[in-house]
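Student: These are the structures in question, set out in turn.
Nothing in this text is a laboratory measurement; each read-out follows from the coordinates by a stated rule. A quick note: this is a predicted structure, and the numbers were derived from the prediction, not measured.
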Structure P
Amino acid sequence: MTLLYERISTYVLEQIRSGALGPGDRVASEMELAAQFEVSRITSKRALEVLREAGLIERVRGKGSFVVQDLPDLNGVTTPLRGRIGSGPTPFRQRPGTIGLVIPDVSEAYGLELLRAIEERCADHGVHLLVRRTRGRQPDEEKAVDAFVASGEVDGMIVFPVHGDFYNASLLRQVLDGYPIVLVDRHLSGIPVSAVHTDNVAAARALTERLLELGHRHLAFVSPPPQNTSSIEERLKGFHAAFAKHEAGGYKAHQLTTLRATLPGSFTPEHVSSDVATIRAFRAEAPEVTAYVACEYNLARMLDRAFTPPAADATGTGSPRADATAGPPPSPRNPLDQRQPVIACFDSPGDPISGAPYLHVRQDQEEMGRQAVDLLLARLRGEPVPNLSLVPFRIVDADDN
């Protein structure tokens, strides 16, 4: 894999070999090389650094870069030039390409398959992978991005952005400076950066249409505040789009988008209890809603808890879904069961024995991970890459895998 900075360093090396640049001659600046090769200054700076590490140039603060007076044996200098910034001029250390992955966290419901796919694709290409978890916190995401760039250990990054009321300033700065970055799971609206994710509008629309086909007329969309989180914004848009051909006939779209327990740092018993209370209050105000579309799996679990009737007695021996006098528990597969609303969501984990607990959208995390690595490597080779790449999804019924 030939990286962009390697192309630049090889170009300068060939100028030295041919005599176009001799000892003491000034080498083109970071800005000049960036313009010539149509890359970011970060990339051209990296090229000059590996030339310095190889003992071919010296960099003089405030003046520029110059070919060293005592050149090493150029026959012993092989290409491509690869090095780790800050490793010193000798001995020159070669290494394979390295990719940095910045990810909130992983779970069986979502993220684990994505991580595996990225790791396996990197191994296929002989590329190293460094991982930094942000635990869903934006300050930690900023630190991870800055640390990767400052260290010079990675050639580019794959970033799974966290939820947030504003964009990560460090991430935006690197994108605008031209640093090689590919986003997964979501994109940054209006920002020119390559992103790989599910068509969330189409997926939410398909999931909602399945519920409408099952006979539901009143459905509610449930999520944290959608502002500045493209995946939630698009899923809400898809939910409403499903009602376009059902403007008459008593169909109605409801929404509850103020829940916060699943936001970064908020998944605590106290916040869960608060959100469950909010869901129950919403249910009391809109008893006509027979199906709920949760934007993520943990919200589906909270809906389940909110709709579970109290146990038959204080000892907890009664059914969790019906009291002792109510007869058999209602079936969640009955679309018109008013006592137990149907719950659908994104990314419900499967179980080899009992299957998935909810009707859900299954995102193709493996394809997302593979495409993210391929796009980043293509970008590093200087090839044009699309700003948006969509991966397939499928609708999976409850109890299926």
Structure Q
Amino acid sequence: MTTVHTPCWPETAIVPDSPARAWAAERLFRLATRTVPVTVTLPGGERFGAGGPELRIERPRAFFHRLGADAKIGFGESYMAGDWSASELADVLTPFASRLATLVPKPLQVLRRFVDARKPSTERNTVSGARQNIHRHYDLSNELFAEFLDETMTYSSAWFEDGSEDLASAQRRKIDAILDLAGVRDGTRLLEIGTGWGGLALRAAERGARVTTLTISTEQQTLARKRLAEAGVGDRVDVVLRDYREAEGSYDAVASVEMIEAVGEEYWPAYFAALDRLLAPGGRVGLQGITMPHDRMLATRRSYTWIHKYVFPGGHLMSVEAFEQAVRRHTSLRIRERRSLGDSYAQTLRLWRKRFLDAWPQISALGFDQTFRRMWEFYLAYSEAGFRGEYLDVHQFGLTKPR
């Protein structure tokens, strides 16, 4: 198993010591939850909130001190440390997610620039920085991901048919949809940006394509090559350890699934220019990416959050508007199709979290501790809540390049 590369865990007994900020955080939290349909319970039995799923604050002093130090990071850290709990985490987080833009009263939102942490320069997505950022998450352990992903080893939103709970079938449906958008068929020269563990490349090879797939994760490259060879298509797929900015060649089609989130706003022009440069005239692109409302993207573009610190360093979500602007400004491509899969992502995340918790004995045996368990549970529930609360969405885009 590979080493777990994460920041230091928040200590359960050590919290930031700023009584004034803790006092202010408690007042703001009480004010915000007046309109949030949750029930907040304190150890002495006091309850507040608008009523709904229960959020139990086990250690109020630690909880409000962490919240006061940095609400965007402290709320998740306090869950990791055991300062609060919930019987159903996603149900508690969803009402907060649906109100993220208004939780803090508007007159106080102008203070954001004084209290929000800023993204560290060490997490910029330069060629070397992107490798380190990806390493911290995707190289945690192939065995870890295998425990909660389905048999396709696909780590992105599935696309469920109505009433279906079959995760593997939904992932195959999603993969086929991306390949259809890219026009992949027998003889297609396909470039994939972001290999994952090889699921899309495998399916494209089964369609008769010749695939070059790029990854900057050594762990993913190793397992993807193994899986492709075992499936009998290893001779049709080259799994290359290379950044998209260093890619060369000309391809009939390009596919990229939930890799754009790791590009970073600073490098969006380079990413879209690469799509245009690598795609042959008349070629097609199938792309999937997580999106957020444009106004929220602008308001939070420089914020450093719990997700950045513990899960996706260097990550940055686009809005549909920002995507369309980038295509117009940096490519000759045209968007010809778009679909939303937000409801499917909420279901995907719910199933991943259930599989993760069910598999915890096996994951624990790999060397991961209880704080990691709470971190991963919070990450999956927090993400699910974002889609359920419609703060997040995920879109598939089909693009073409004129001849």
Structure R
Amino acid sequence: MGHPTTVALVVAAGNGTRTGAALPKQFASLGGRPVLAHSYRAFASHPQIDRVLVVIGQGQQALLAAALGDVECVVGGDTRRESVLRGLEYLKNDGISRVLVHDAARPLLPHAVIDRLLAALDEDVAALPVLGVVDTILSTRKTHAGDVVPRAGLARVQTPQAFDFPTLFAAHQAWPAEREATDDAQMVRAAGSDVRLVEGDPMLEKITVANDFATAELRLNGAMQVRSAQGFDVHRFETGQELWLGGILIPHDKGLSGHSDADVALHAITDALLGTIAAGDIGMHFPPSDPKWRGAASAQFLRHALSLLNDQGGVLDFVDVTVMCEAPKIGPHRDAIRASIAEILSLPIASVSVKATTTERLGFTGRGEGMAAQAIATVRVPVPAPLP
């Protein structure tokens, strides 16, 4: 038996009007990245998930591209049920063994929940995560309390829900088109299959109204730790070279010579980002001895470091860089450099600081022999799991 093909289907087709946000809630910001990006990353980084398919609403292609880039997607229908069915139909001829259906409005998805769901599929055709009911539950009579409902035997249902693909697809096809379903497990049960329960997680609470964003931010911050790391780079001046600084071509009678385009500012920031996740330095990832990096734009190095941080669930919050040289004057180019770095890192310009100083004509920079840069990056990364 080979490894079963497992797809995560993330439903992100709603309008999210109850949050009052300018964007549909799945594209609104949470912890510095779109809501959708959190659960997408959780699936994409899980070793047992082979593909992630996003179901979006009509006309949301540009929002998806801004949130995640070029990812696999399909346009959904008018209801959640129709959207899931569109996704299943898109996948039906691809030999999919298992599918996890998840609501993008539940962004904080721990890998442990995915693990429990996939383990349950080894014995059953369907599984869903649940939490126990701890509050008193009662029926209501308009503005007055009704009878207390016993909590025994009750549970709160979450997503993702995991299924044998043919079982879920058949359940969707058999479901009456005029009737809506609250979730996919309901449809599988109606088709005659049992659904196994696994332990859910409070992190998976759904974002529905505006206040839920603040609660989700608190949960996210509680699961993150702040780190800072520094980077430092030096390059010598050389006649006949271009002077690139912060991704901007600076007019000068000399340029910098060295690794790639020798952009000391971007190199320093790259090393700072790599330092926040203990991923070595720029030379380890892009060896100066490799001829393919000769003259390369340093922005690609910086984007690579950012992608490594994001792959670990990290969020970049702030970058500060100090350039050290006697000439050229950095002040006239400061705003352009800030804007360039902000664009490369997908940060607000207010989250990028660029400073410049001389060394009072001391040392190699004071003699005009070269330029140096020092950078500090501040990030948030998931709290590491405790050692067993």
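Student: When helix-only ellipticity at 222 nm (-39500 (n - 2.57) for each DSSP H run of 4 or more, over all residues; to 500) is computed for each of P, Q, R, which one produces -13500?
Tutor: Details: P: -11000; Q: -13500; R: -8500.
Derived from Q, not from the others.
Student: Let me ask something additional. Which structure, out of P, Q, R, was volume of the Cα convex hull per residue in Å³ derived from, given a value of 157?
Tutor: Going through each structure in turn, the value belongs to P.
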